[in-house]
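Bear in mind that the values in this text are calculations on the coordinates, not laboratory data. What you are looking at is a predicted structure, and each value in this text was computed from that prediction instead of being measured. Cβ atoms are built from the backbone, for glycine too; each structure is taken alone.
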Structure P
Amino acid sequence: MRSVRFVVHEHQRLVVGVGYDDGRGGLATFEDHHFDALAKYRERTESQAFTLGHRSIRLCQHVGYLRVGSVSLEIYPKLSQDRPEQEWRGLLFHMLRVVSGVRLAPQDQAPLMHRAGDLFEMLLARFVELTRALVREGLARTYREVQENGTVFRGRLVVGAHLRENIVRKERLYVAYEVHDADNLPNRILHRALDRVLKTTGSPDLARQAEAALADFPDVSLAPIRDSEWSTLRFDRRTERYREALVLARMILRDERPDFRWGDQRVIALLFDMNALFESYLYEALRGLSGVSVRSQSPHRFWRPATGAAAWLKPDLLVSVHGSSAPIVLDAKWKIPKKGRPADDDLRQLFAYLHAFGSAEGALVYPRANGTQTDTSGDFLAGPHSGRVVHLDLFAGGAPNLVAFRESARDALGLPGAPTVAEPDPDTAVPSVPFAFASADPRPPVQEQWS
C-alpha cells in the first residue's frame, strides 16, 4: 500500500475524504483505511495524541511524528494563524534544541525550514552524523568481566560455577577475566539505534550511511536495550561527547516494543507534549537570571490517607528571589485563554499551589500568540495570595531566541536580575535538567537521568 504523509498542526481535525498538506507542495486525501489504521492504533495503545470522531480524528497538544503502517502524521505546534507554518516549525526545532541539547537544524536555519516532512528523517540523519563522528574519534573502550567455561586458565577461577559445571569434566575450567573493548552500554545503544535507522529510514542515502556505520561495531552486542539500563548511564570525560547522540538514540528506540507492531502495521511514535516542552523551555530561560533560583516539579504532599497512597501537588516551577522567604509559583500552560480570561480550573490549580507552598504570589504563564492578549493581575479572596496572568512572546527577538524570551519573562513576571546565560551554542548545548520526552502514549516517559 502506498505510503501517505500528512503535515498538520496540533488540534487540527482530519476528516475522511478531505485533502491535507502532503509535505511536497500538494494535497493528500485522508481516506477510510488511514482512519481505520489510526483508530486501531489508538484502541490498542490508548494513545492521547488524538481523539476519534465520526470518520475523523482531532489532534491534541502533542507534536512530532507518528507513523502507523502506510500513514504518517508530521505534527507541528501552531497557536494562531498570524505566523506562517515555517516559523512554527522553526520554533519547535529551537525549543527542542534548548531543552534537550539536540540540534535538528542549525540555529540560523531553523526558522527557514519551510520544507515539511523532514522531522523524522532529520532526526535519523543527525543521529547517523553524530555516530559517524564518534567512530572517527574512536569509540569509548572500557573494562568488563567475561566468564567462560573452557580449557585455558586465565584471570581467576570461579569456584562455585566450576564445581557445578565441571564435576565430571576435569579438563575444563570455569574462569572469569577482564577484557578491554568497545562492548559497553553507550556503544550498544548506538549500535542498536543504527540498526533501527537502517530498518526505518525512507532515504536510500541515509540507509547506506547507516549500513556503513554498522560495520564499525563488529564486536558490539546488538541485543535490545532494557528500560532499566537507561538509568545506569553515567557521563564522564570519555563519554560526555556521546550525550547528544544518546539522547537521539533514546528517541529512535522509544517505540522498539513488540506491542508497537501488529500484523504488517509498523508503528513509529516520536511525540512531544507541548505543555512539557513549554514548561522546560521556560525553566531554561529563568535559570539564566541572576538573583533568582528555579526549581522544577517540586512535590508537596497534601493528602495523607489512613491507608493507601498519599496525594501530591507538583507545581511546574518555583522561583525563589534571593532574600525572599517564599517562592513565586509559576504554572505554565500551552494554550491561549478563551476571550483573554484564564479558565476557572487554571485559577483553582494556582490557588492550591499557593496555599500548599505558603506563597503570596503566583502566575499563570501562557504563550503570546499575537498582540491582542493582555496581562492582568488579581487577588484570591480566600487567602493572602495574589496572582498574575502573563503572556510570553516566543518570537520576542523576531525569531525564536532564548535570550530575548528570558528578558521578556523577567519583565512580565517582575523578577530582578540581568541575564547571565547567553543563547546556548547549538554544537555544545547541554540541558541543565532532564527533559521528559513525554509521549502521548500511557507508558513511562523517557527521562534523561544521566549525570
Structure Q
Amino acid sequence: MVQDLEAKARELDAQTARAKDLPTTKRVLAKQQKTVAENLRRQAAGSIMFFDKPAVAAPLVPMIADRASGCNLYDLDGNEFIDLHMGYWTQIIGHAPSVVVEAVKREIERGTTIGVGNTLEIELAEFLIEHIECAEMCCLAISGTSALMHALKLARASRGRPKIAKFANAFHGHDADLVVDLPEFRHGLAATDDTLVLPGTPEAFDLIRKHADELAGVVIEPAPPVRDPRPSYDLAFYKELRRVTADLGIVLIFDEVLRGFRCRFGATLGDQVVPDLACFGKIIGGGLPVAAVVGRRSVMSAGATSGNALRDLSGGKVALVGTYNGNRIACAAGLAHLKYIKDHQDEIYPYLREKAHWLGKEINAHASEHKLPIESLVLEGGMVMVKGRPPTSPMHPAVLLQTYLRDQGCFFSGAPIQISTAHRPSDLERISAAFKAAMANLVADGAAPTAA
C-alpha cells in the first residue's frame, strides 16, 4: 500500500513538472512574479496555509491577494482578476460591500474583543432566531467547524447517547467525528468508533433504525452535497429522514454552513423539513468569522447554564465556549450583510439562479466545442461546479483550468464557482469568454487529451 502510494506520488510530481513547463503556465508565472516570490517568502518563514496542500488539484501558481472589491481581486503584481469564488462562498453581494464596510467602521473604535457580552451579539442571535424555522435558541461561534462541534455536543448531551451518523463523502468541517471517511483530513486525529457512516440512499434509514439506541444525532446538508451531488438527495429523502429520526428520538442536524441564506433567505428547505439543530456560517458573517448553531430549546438548553455551576455539572450541561464567539466587529458585519440581503432578496436570489444556469450552459458549450472532458453542474444558490471526467491529475484539463483561466484574468481554484450580485452581465460575459479562450489554449498547448 505504501509503495503503491509512493509510486503514485512520483508520477504526480512528474505530471506537475510537465504542467509547469506548459507555455500558458510559464506566461502566468511571469505575470505574477511578485506573488510567487511572496509565496516563497511565506514558506521560508514557516507560515503554513491550507492552500499549500499537496493535492492532485493543487494550483501550479500560488495566489496572494493584495485587496478585493466588488467581484474582483488584485494580486501583489497589480493584476486584476474576476473572482470566481468570492471568499469561498461568503460574499454573495460582492467583496467589501459599502453596507458592511460602514458597519465595521462604526463599531471598531468601540472595542474589538472585550470578553463579555455585547448588544450586537444579542441582536444577531435574535435575528437568526426570527428568520430560521427551527431556531428557538442560538449560540454563536467563529467557524462552521466550531458550530458543528457544538451541535454534536448538544445532541449527545440531550440524548445521552454516544454516536453520530453522517453520510458518506460529505464534508462537515474537520472535527474528528465527521472526517472518519475522508482520508485527506484524517491524519493527526485520534481514531473514533463513535461515527456511523451512511450511504446516500434510502438504505440509510434501515441503518439508522438498527443503531437507534446508540445514535444521538444524524448530520446532513439540506441539499445535495458538493462532494457527492447525487440525485437521491431530494425533498422526499429529507422528509423521510426527518420522520425516521423524529420517531426514534434522534437529533436531526442540518449543516447549513454552505447553503444557509444562499438559496433563499433563511434555512435552505424552509418549513418543508425542519431539523432539531442547524449550523450556519459563511454568509451570516458578511466576510468576517461568524457561525452559529441554532435549534429547538429541548436540545439547545443542554448548553445553557442554570446559573449554578454545581447544578450544571450534575445536570450534564455542555460548555459552548470560544474567545471570539460573538465578537462585536464580526457581528456588526454579519448583521449588516443579512439585513441588506433580506431587504433585497427578491432581486438577489433570482439573479443568482438565472446567471448560474446561464454560465453553466456556456461552460458546457465551450467544453463541447473543444472536445474537452469537462462539464459543469449548476448547484442551488448561484453556484456552478466545474468537473473533469476522470481520471483526474495535474495534467487533466479541469485542473489546468486553474492556470489557464488565470491567464485570461479569472481566479479559479477548482472549487465551485460562486456568482454574486457584483458579477454584472458584462462580467459574466467576460467569464464565459475566458473559459472559451482558456479551453482553446489547452488544446493549442497540447496540454491534455481531449474527450473521445
Structure R
Amino acid sequence: MSLLAHGIGGVRDLPVPETFFFTTAAIVLVVSFVLLGALWRRPLLESHSGGRLLPSALSAFVLSWALRLVLQAISVGLLGLTLATALFGTTIELLNFAPTFVYVIFWLGIPLLSVTLGNVWSALSPWRAIADATVWVLERGGNEARPVLEWSGRWGRYPAAGALFAFVALELAHPRPAFPRTVGIAIALYSYWALAGMAVYGRDAWTRCGEGFAVAFGLLARIAPFAVRDERVVVRWPFTGLGGAEHVRGTLVFISVMLGSTSFDGFARTSTWQNLVGDVRADFAGSSVRVADLATTLVNVAGLTAFVAGVVMTYLAAVWSARALVRVERSLVSDFVLPLVPIAAAYLVAHYFSLFVIQGQFIFTLISDPFGKDWDLFGTADFAPNLAIVSPEIVWYVQVAALVVGHVAGLAIAHDRAVALFDDRRAALRSQYPMLALMVLYTVGGLWLLSQG
C-alpha cells in the first residue's frame, strides 16, 4: 500500500536496543504459559460464551429493522460514492475519496469495530443490503426468492479465502494499488463476486463461506464482548467467542491469508525485498512499463503466497508435534486454529496503527471534496491533518503491546481448548509446548518485521 507509506517510518530513537523487546516479549509468553498451566485447570471459554442478556429495550433498538435499514442505506450510499469517485474522480490518490476510504476507513476501521462491538458487518455490508432489498422486492411482487444452487458446504471457507487473497494481493502486490481507477475496477469485480454468489448460493451461505470480508470480520467479531444470541444482544467476556473447535473447512487457510498478508507487508518494506524487486525491474528495463509492472506484481504475489503458506506450514507442524506428544490418533488441526484469530488481529493493529491514525484524518477533507473538484460540501475541505499526532516511538510501543497481548490471548485460548480435550492435565500441558514455540516464533518474527519497516 502506498498511502503515506503506511503513515510513519521505522526510524526510532529507543532508550533500549530493539533486541530487548524481542527477548522481553518471548519471556512474557513463557511466563504466561507457566501461569496458565498452574492456574487454568478447566475449560472456561465455551461455558462463558453465552454471556448475559442486555436490557430488552436496548437489545430491541440495536437489532431493530429501522436501525438496520438506516445503516444499510448509508452503507449502500457509501459503496456508490466510493465506486463513483474511483471511476470518475481525480486520479491523484490522496485527493480522491476512494483509496483512503477503502484501504483505511473500511479495511482498518471495520476490524476495529468488529473486535470491540461484535459482528457489525452483518448490518453494514452493502452487498448484503442489496441482496436483502432484492429479495424483498421479489417477495413483494409475489415471487419466491430462492438460490439457484444449494450450498453443500464442501468447499467450506475456501471461496472466502480466495476472495480475501485477491484483495490483499491488490493491496500488496499491485504496483499502484491506490490508483483510483484500479480501486474502482476492484470494487466492481468484488461486488459482482459478492452479489452473484448470494444469488447463486443464497445470502446466508455465501456470507458465511464466500464473502471474504464477511468471514474476516465475523471471525474478528468473536473477540468482542458483544454478540447476538436468539435475537438478543448479550455481553460476555472478551475472547470467549473463540472457545472450542472450528470444523468449517478452509478456516486455517483463511486465517493464514489474514496473518500471512500482514507479515508479508512488513517484509516487503525491508531492504532485502526492495532490492529483489528492484533487481527484477532492472532485468526488464528494456521492456515496456507494463511488462516490468507485471513481472514485479508476479514476484510480489509469489512472496505473498509464500508467507501465507508459511503460516499454514508452521501451524501444521506445531499441531503435528502436539499430536505426537500426547499420542492421539485424530487430527487436532480444527481444535487449535481459532487461537490464530487474536494473533491476526494483533498483526493488523501493529502494522496499520499509524496508517489509520494519520491517513484516517484525511477523510474529513475528502468527504467535502470526494471527487477532487475543489468542492467544500461540509466545510471541512481546509481541515489540516496532524501528521505528527503520534511519534515513531509511540507507534513502536503500540506495536509491541498489540503483538504481545494478541499472542498471550492466543496461548490462553489454545490452553483452554487443551484442558477441554485432555482429561490428563500433563497431556494438556505437553500438547501446548509446540503452541508456545509457535507463538514465540510469530511474536519475535512479527517484531523483527516491524523493526525493519
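Values as computed for the structure displayed
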item	result
Structure from which -21500 was derived, helix-only ellipticity at 222 nm (-39500 (n - 2.57) for each DSSP H run of 4 or more, over all residues; to 500), options P, Q, R	R
Answer label among P, Q, R for the case where relative contact order in percent (Cα under 8 Å, 6 or more apart), calculated from the coordinates, equals 21	Q
Which of P, Q, R leads on volume of the Cα convex hull per residue in Å³, largest value	P
Parent structure of the calculated result 18.0, given that mean count of other Cβ atoms within 10 Å over residues 233-240 is the read-out and P, Q, R the choices	R
